[in-house]
Structure 1
Amino acid sequence: MQTGISATGPNLKDEYSRFLARKFLVIIVVLVAIIVLAGLAVTLGSAHITPAQVYSCILARFFPHNFQTTDFVDTIVWKLRFHRVIMAIFAGMGLAIAGAAMQGILKNPLASPFTLGIASAASFGASLAIIMGAGFIGGEYLIVGNAFIFTIIASLAVYGLAKYRGISPETMVLAGIAIMYLFSAMTSFLQYVGHAEQVHEVVFWMMGSLGRSSWDKVGIIAMVTVLCSLILIRLSWDINTLGAGDETAKSLGVNVEMVRVSGMMLAALITASVICFTGTIGFIGLVAPHITRMVISGDHRFLLPASGLFGALLLLGADTMARTIMAPVILPVGIMTAFMGVPFFLYLFIKRRKEFW
């Protein structure tokens, strides 16, 4: 009996080590792919520069004595192109982590920031600013401020409705659907009464674009995404426990309502910080977590950060395609993510593997 235990112990330990190694390997591979694609994306444009010049310019900013660059390349990289690439990375990361958290908390494979009414609220806020000129914040931040504030309002409304009926995954999903239809109807009404050029601007905003990026916006998105993601990762054990059912989670000492509400609010805050600057970029929050779950399973300790990396890679890839497929015309990135997401969405609908949930 003792021999069996001693033989089994190391085997289990080795198997767990291989289990972790596979997950870290996937994360490292995706991270390398992001770095490579980022360098290639910066080279795209009317002024031609090579990937080697891009990497040398970036490294020269941090290690000026070891790497050399020119003023021309430095201007192209840092003032014109690199902030768009970094925004794609952090926006994709934020949307994917928010989607993964929502799916885990609600135990629903179709949950995402855009199926729960959050994007519809942002679209209404932007439409209100564009068509009516009304908002909470004036000046150049009128549209951004409206989109952000109405996103938070929608999240609080979902929480309020779910609280009234008792907070559970089902009530939160139903509340989110109700909010989505409400704000979609109000957005359609504003488009109906608006002038043609105003409606055109609303439609373009709703398609999603990274063309409005700047270093200030990148800093805001990065700060909110990183801080909220770290808190969500700290809650990953509790989110894992929710997958076994509310009663089981409560028996293990998890404050189910607190985890569910705080997780949803953090995911909503990430989403709000992203889409108020980019417009509604769909499917990243839905598709990236599913791809990640298929590759490294559903342990949220690894699923959340890995989903963020997959989301960054997907959005950066979609934006790179949007800039090249009809060059010099730049397509809205929301169109490309929809083209990428719809086939995968249908695949999930037809071939969904139950062991992922």
Structure 2
Amino acid sequence: MTRGLFSHVDWGLLVPVTVLVFFSLTVLFSINPVFFKNQLFFFLLSLVIFILVTNINYDVIRHYSLGIYVVSIILLLFVLILGIESRGAVRWIEILGIRIQFSEILKPFLAVSFSTFLAGVKQKSFKEFALSGLLLLPVAFLITVQPDLGNAIIYMLVALLTLVIFGFPLVWFVGGGVLAAVCMPFFWKFLHDYQRQRILTFINPTSDPLGTSYNAIQSMIAVGSGGIFGKGIGEGTQSGLLFLPEKHTDFIFATLSESFGLLGGIILFVAFGFLFFRIITIYHNSEDLYYKTFCILAFSLFLVQFFVNIGMNIGIVPVVGVTLPFVSYGGSSILSNFILLGLLSSLSTNLHRRDTLEIR
């Protein structure tokens, strides 16, 4: 029975992710054993769910895409009404003593809905392009007002990258960019003060070294201070002496770099590289447009989070509060990523079954 469950697993997806989780657990143990225990629990839970999702026929899931989208909107509304407030934001629902962040959990499910919609596009007309944006709009709005600007940006960037790869004319994206620039003063008024300060700090990183610039500066110091081989597990000064904020979530790459140095960073990049390569391979092996679209979305989701998080840590993008997939601390984040991985694994299994049937 156990052998049958694991026989459907795409090891090309699971192995590099296991390397990333190993790094995560090692760093978290050096920061706080409680973080380690919590993350280990959610990793084991996520692994079980990954195996279960892998054994679900992916073609069945796509038939519920509309229902998934509607339920997702309802859940995001539910968070705003009955969610738990923490640090001025309402992003979590507590169930059986466990806090769940739906803006994270819903990512793989909304990827199913969005890929189903795009796969049904008959021609790449401006109408279909506009409908794609309208489909995302309520999701992005409900997440923004929590406020969770980081995840709202992730959703928008992933949708944008997916639509570009999908093949809509580039001139429409240029036009959208011009329109966004024109509307920027309007949106600026609705941003919270701390969100405005983060953007201004990105433009001038040294403007307030003890205030809004502090996080980014300390992160860059931590990354650079690790050198080639790092200072050793738990020996980092920036993370160990509490100079580095959010060292277990948003800035875990800086903590990892300080502990393991450039070598550790390279291993992390290689692990992500293998993950991206495997997703691209599944994409090329797929003939079904729906499969290909979902692969594009999954690839974009992992890539955008990877780029934005590490970009924050080394000072090339504004600090917006985005986790590093499979590495940052957080039950909702790791669970969401493993569900997405399980859907990819299920898709890969379906492709293998079809190839086997064709050979026979």
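Each reported figure results from applying straightforward, stated rules to the coordinates on display, with no laboratory input. Bear in mind that the values here come from a model prediction, so they are computed numbers and not experimental data. Cβ atoms are built from the backbone, for glycine too; each structure is taken alone.
Overview of results
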{"read-out": "Ranking 1, 2 by mean count of other Cβ atoms within 10 Å over residues 61-68, the structure that comes out highest", "value": "2"}
{"read-out": "Identity of the structure behind 19.4 (criterion: mean count of other Cβ atoms within 10 Å over residues 13-20, calculated), options 1, 2", "value": "2"}
{"read-out": "Structure with the greatest value (metric mean projected area of the Cα convex hull in nm², set 1, 2)", "value": "1"}
{"read-out": "For 2.9 (distance in nm of label points 7 Å out along Cα→Cβ at positions 93 and 109, calculated) the corresponding structure among 1, 2", "value": "1"}
{"read-out": "Of the structures 1, 2, the one that 0.75 was derived from, the read-out being FRET efficiency 1/(1 + (r/R0)^6) of positions 29 and 173 (r between Cβ atoms, R0 = 41 Å, to 0.05)", "value": "1"}
{"read-out": "FRET efficiency 1/(1 + (r/R0)^6) of positions 189 and 285 (r between Cβ atoms, R0 = 25 Å, to 0.05) derived as 0.40 - corresponding label from 1, 2", "value": "1"}
{"read-out": "At a computed 3.5 (distance in nm of label points 7 Å out along Cα→Cβ at positions 85 and 325), which of 1, 2", "value": "2"}
{"read-out": "Source structure (of 1, 2) for relative contact order in percent (Cα under 8 Å, 6 or more apart), computed value 29", "value": "2"}
{"read-out": "Read-out distance in nm of label points 7 Å out along Cα→Cβ at positions 37 and 309, computed value 2.4, structure in 1, 2", "value": "2"}
